[in-house]
Structure I
Amino acid sequence: MTESPTRDLLVIDDEESICLAFRRFFERRGWRVRAASSASRGEREFATRRPDVVFLDVRLPDADGLDVLRRLREADASVPIVMVTAFGGLQTVVGSMREQAFDYLPKPIDLDQAERVAQRATESGGGTVAAQTAAPPGGTSGEEMIGTSPAMQSVFKRIAVLANSDCAVLILGATGTGKEMVARAIHAHSPRRDKPFVAVNCGAVPENLVESELFGHVRGAFTGAESDRVGKFEAADGGTLFLDEVGELPAPAQVKLLRVLDSQVIERVGSVEPRKLDVRVMAATNRPLATDVEAGRFRADLYYRLAVVEVEVPTLAKRLEDIVPLARHFLAQANAAAQVEADAEAALRAYSWPGNVRELRNAMIHALAVAPRGGERIRREDLPEAVRRGAPALGGPVSEVGALARRYAAAVAEATGEDEDGLLAAAVRPVEESLIRRAMEACGGRQTDAAGMLGLHRNTLRKKLREYGIES
């Protein structure tokens, strides 16, 4: 029997622990692994012998990883290159896709996921899965999107992929998660970025004026129509129309919207003159539209027309790693010198944030307004009362487990003044085991769900499951 050839993997990363982890993990699975701690050495290794797949860090001591990606692609475009980084903002993800990276993985690296990506890369026979969906250069969403959590990295990858498509997108998420920001980011990185982005809140328009708001009207079309009016569709011609809270549309408007989506032709209210448009439509809802369809409150054909691709924006409770960086970001927008003290950070992490990112932003505005010394130091007592008190988490038993774990850890850290020393570990260990067991039971043994609600990375949860002898 002929043995399969050994596959060659090149890791370019200045973190020795990352290179060692890749070497140990992949060599046990039959790969030949080479590691380089700098861009120059990595490019030499690449030139010496072409690897089957490359894992390339975005930040290297002697070069920008995206520049290295570009040079490697110029040398041999057939080699799949996977970008990895601990600083995965939206611009980095979009830049990686634009430069035709095969895929993008955030740190800390999930090696099981890395293996799946490497396997897929070698089986694809080429290096440019992302190249088919690469976003054009330039573009900005107007406000920076912050998030290094796995949940937000997934959203960033969706944005990068959808930016080069013209398909309809339905953005799902609870109130305050930032659905409009996602829509604006897709538009800003798309070929339509120089054309209008027009947003309309379907739930804020009186029912008798919805059609006029969307499609416009002519003079005399109804009482009060004293002149012709351009609707949101015409205002967005060439660009993007964002329909926020689309589930609030009344039935007659749903019928007309479906017709316009299919034909890209509108008629102003009171007119029979057709107007051909070129508009990309994105919609958002915090309602379960599929349930509304089953109940007859929303047209099934319109739902499927809007939901060609769905993007789910996570709640803040599912992206715990982002809470403090987001808080600092909001503070810096108003006062670049503002600092968050440790006790305030602990309170921010312990709170459940039912209002999501919007509530966090408002909490930081509140803190700046009441903090002494011009808001240079944000203390726990400067935060809103609900945050200081640590309101119970919403969303059922799994959320309650996560909130309890965060509040307990924050309380112990505050009481002992310790962060990582043995005293804290000894105090937390018995409760940690109990919480992990309860979370796993509540999630039906699903590690990803349990890790998200407990604020742990999947790899960390797996390690703790082994440590405590808990079976999935």
Structure II
Amino acid sequence: MNRQLIRALVAAGTLLLLAVLVFVGKAWYDSRLPETYNVMEYGAPDYGGGPAPSHDHERGRTSVRDLGGPTGVADVRIELTARKAEIRLDSGEKVDALTFNGQVPGPEIRVKRRDLVEVTLLNEDIDRGVAIHWHGVDVPNREDGVAGVTQDAVLPGGRYTYRFRADQLGTFWYHSHQDSASQVARGLYGVFVIEPRARPATLDLSVPVHTFGGKRVFGTSDGLVRRPVAAGREVRLRVVNTDDVRRDLFLRGTPFRVLAIDGVDLKDPGLLEAVKLPLGAGGRYDLGFTMPSSAVSLGDLGSRAGIVFGPPAGVESPPVDPATQFDPAAYGAGWTNGEPLDRFDRHFTIEIGRKLGFLNGRPGYHWSLNGKLFPDVPMPVVRKGELVKITFVNHSGALHPMHLHGHHVLVVSRNGEAVKTPWWVDILDVGADERYDVVFRASNTGIWMLHCHNLPHAGAGLVTHLTYDGVTTPFRVGGHAHNHPE
């Protein structure tokens, strides 16, 4: 090979290397987020086959500041103070936690349906700030508690007041949506229950399930606790998964019913026995049974923690067969609120995958939405009153609990087949290689997060926003307010 050819090959290789470096450098540079930004400045508007904004769109803009809760005298007033504290689990183990009112879980909040609720959040010493998201409660947008989207984070010494009408019924929860992956894991969460005006005469118990330092905790117990319950008493257990991953729960020792999912009562729920209850991150099951004369156990197939109901010396029942599991798609009668399921104003596809590239300057194999990395992700746009369909497709190889703020959605098909019993959720586990269709009425104007509730996944870019046409936010991520919702 002569020298001229060698020089030509070296020159060509050098040019190719330079081109690759320029391409990679540009990709790195373009991926970097500024120190402060408005979430509406990024993403690609997706109109789902519906009309784009009209020419007078600018004149019709609404700020999230204008989408607050009702005025008037509150029926319920509560103060929650976020502070650092050392808590002690039932085993005696101590945990450095973030708390509401010095406890983990935070105080259980129970209100009556149609109560006007006022909650004042104070931050005593959480350096990065706090906010409260009312998970599953379809609050007005300004009350949604997402730092950098619907409010600024509450910094030490600050306060913020949330006001909303409790128009739903069921089991919900509240948690910080500032630096949420860390703050929820460390204890900034609690149960929120909306009861009927006349409460039934049952034992009604909330059971948040969490993990501290690898130990599963039912409430504050990291072991097996016993709770006396008289035979014949009706029991309702409100089980809340406050972790980032699915938990395989069980209730054994008696037939039972799944009375509600994500705060929505099921229609004609049948009796179940000895089944595994997969409960996704952020999800809730209300379980009902009549207490027998022998023991009933609530537990987790992945740990020894749990609760035994019944006589102090009651004998635990045999183990649950993990191969048999509860499936809401074939349980009860199903219901649709009268919504048509064959005509939609907009149809969006959210395809979850993985992609090599840069996320805010960090190279890696990142989560993607429709083949794009955050913040260049699709941003669904709707108008109030429209019937909307979303198709979730998961090609990422991992499970993702997808959560839409401010709305419940009706699950109507799985893997291309209509489900036997559609059910309502505010968070849906979409497994690897699964496909779900959900529908909802766009009835709650605002800018709403749509994200994976495995919160580290959201912090790693698995997040977008469903926006109502014409709505804007004055709040910014980062900046002097230190807003970091995930």
Structure III
Amino acid sequence: MLLGRYAELVFGAVRHARWLCLAAILGCGDAHLANSQAGVAAVASATASCVVLAEGESLVGVSPEGEAWVEGGEGMRQLSPGGTSTPIDAGFTRADELVAWDASSALVVGDNSLWSATFTGSEPLSLPPELGKPRFLCGDPRNSGGSFVVTTRGLFERRDGTWMRWTVPVELIESMRIRDLQGACSGQEPVMYFEAQQSLWEVRYGEIASFREAADLTDMTDTDPDVRVGFVALRNGELVRFDGAGWAGIPFDEGSVTAMSIADSVLWASVGAELYRRDRFEKWERLETNMWPTPISAIEAYPAGGAWVVRAGQLCHVAHRETLRVNGVRPYQRLAEGSALSFSASGDPAMGSALTARLDGRALPVTGSDGSWTLTEAQALAAGWHSLALDVSAPQGVVRRTVKFMVEGEGTGPPPPPPNPTVSWERDIRPLYEASCAVCHGENGNQTFLGSYEAFAALGQLALDLVSRGEMPPASAGGLAEPLDEAEVGLLETWVQEGMGL
């Protein structure tokens, strides 16, 4: 049962507010300029397995680790990336909205009610009647906080066990649709987004609350949010992203895009029957698979590294060499204080046996090999945000995955740094700064000075985000700054996760 007192939280709308452009903080000329080959795709192989959809069946959701949920006239079923089909015992007649959590559970809006759906059965979840009938949701409303629901009566937030009502313009309610992050409302920053009346709206919640119109979505289709890249959309066959100040084109030279999706900063796109993938370093690949050359009508990417594509009555799972799945926790999940966790990971059997795992920068014991590993973490975790970081060698290079999650409680700050950090500013990060940042961010540069430990650490997470998606150093640096390779980005990521030690 979901219990809570009804309260009201009122905020006025601030229309057409401009966002702070992060590139202006760490910029070096125009951060959106790219080299002439940025939109050209190389050729790479990928594996694909397809199942035939029954008449009237459609894909309604994909979990963060890649399980697909399908619904049709014969009911609902779940498909694993390996192709196993499992029927869902649904108590509802139709899923109008579905948030897939993992291999066996999802939250469903159906028959004007909220449901918890599993293999073994589905049960309704009670919302206070004054909320109205649910339409869209993000997060898990069974928790004490961190979830939102759009109903026939407006927008409601779950906070400290209480349902809070946001007062939004009444003309928005009918068209409001939450844009979640793999089921969660937001990443570490308490910012939730929804679309309504051809606009993107930002809801900042927590200690400082605000509500505003952020971007125009006219002519935009297939919008998809990502923590690092931002909102990505399809506009008249062109890939664009919203960077906080406006829409910027994403270089892509392979044709007019017909479908797209993004997850964990990896972008997928199709041009007719051809499927493309762009990694975190803005390198495009055209994926050669064994699928028949039939036009792709929809793509659903997921954070573990793969995607599902819909085409001509078939649902096909496409596996990439960088797929690394995590069980035991999902991206941006909120857990009860005192939760004791254990994790496991799986990937391509060709991956090396030496998986390295760190929780908040501290090494975790790992057993297993050949694409199947068990990670041990017996202790209960303190309240606040936590980060599980994995890396493993593969034939094409190191594969990395980071899953951030929160333990609910009074403390919401970052975890304490590990007692014995492995990466330091002086030994490891300063040389990266000198090679790739100093030309613009040094004493004689034209941008924010980052040449001291204090200055660089103050913007460490932002620097990691921009470097990870290939925006720093920009092409406009004229070749004077060396781009970071994958190993160097991993070094910077480890330094940030370990607390940015001197």
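Throughout, read-outs are computed from the coordinates displayed, never taken from laboratory work. Model, not experiment: these values are computed from the prediction. Cβ atoms are built from the backbone, for glycine too; each structure is taken alone.
Side notes on the structure shown:
- With relative contact order in percent (Cα under 8 Å, 6 or more apart) derived as 18, matching label from I, II, III: II
- Source structure of the calculated read-out (Rg and Dmax of the Cα atoms in Å, 22.4, 68) within I, II, III: III.
- Source structure (of I, II, III) for distance in nm of label points 7 Å out along Cα→Cβ at positions 156 and 292, computed value 4.8: III
- Structure from which 17.7 was derived, Kirkwood radius over Cα pairs in Å, for residues 108-275 alone, options I, II, III: II
- With distance in nm of label points 7 Å out along Cα→Cβ at positions 380 and 436 derived as 1.2, matching label from I, II, III: II
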